[in-house]
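Take a look at the structures listed below.
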Structure 1
Amino acid sequence: MKQNALHTNIDSKIGGTKLLSNQMGYIFQNEHLENGFDSGKYIEIG
């Protein structure tokens, strides 16, 4: 039985707050293929 991905990526806004999540998840469960993980998306803080 296949389970839903535990890690979910988010790109949305609530009020004036930006929500962003680009989680890789568990590679051995192929979550990175199912949840839309994009290795080219990241945030630099500095």
Structure 2
Amino acid sequence: MCLFQYCVADLKYRTRKERANELIAITHLDLRGELRATMRKNFYPGG
């Protein structure tokens, strides 16, 4: 489990992709696009 100031992300038993999505879902709106782009680059390098 990952606790932030106002949010919680349950990461136990999740895959790396699911963990990344959980953390992105609780980040600040201004950062989500950049984090999703980085996630796509890391998890789907050919596309």
Structure 3
Amino acid sequence: MRDLTKMRVHDRAATFIVHAAGDFRTGAGMSDGDGLLVDQSKPARR
């Protein structure tokens, strides 16, 4: 298993994981139940 903390987390206090619910983002490669890494210290990207 990969350690996401070492790979992607730059600000631990502003980072958390949420779980996707539903199939509204399947075109973007996200599926129901996927874990999404969120870093609130960075601006949102599209």
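Look at distance in nm of label points 7 Å out along Cα→Cβ at positions 10 and 26 for each of 1, 2, 3: the largest one is in 3. For which of the structures 1, 2, 3 does the calculation of relative contact order in percent (Cα under 8 Å, 6 or more apart) return 24? Considering all the candidates, the number was obtained from 2.
No lab work stands behind these numbers, since they all come straight from the coordinates. Just so it is clear, the model here is predicted, and its values are computed rather than measured. Cβ atoms are built from the backbone, for glycine too; each structure is taken alone.
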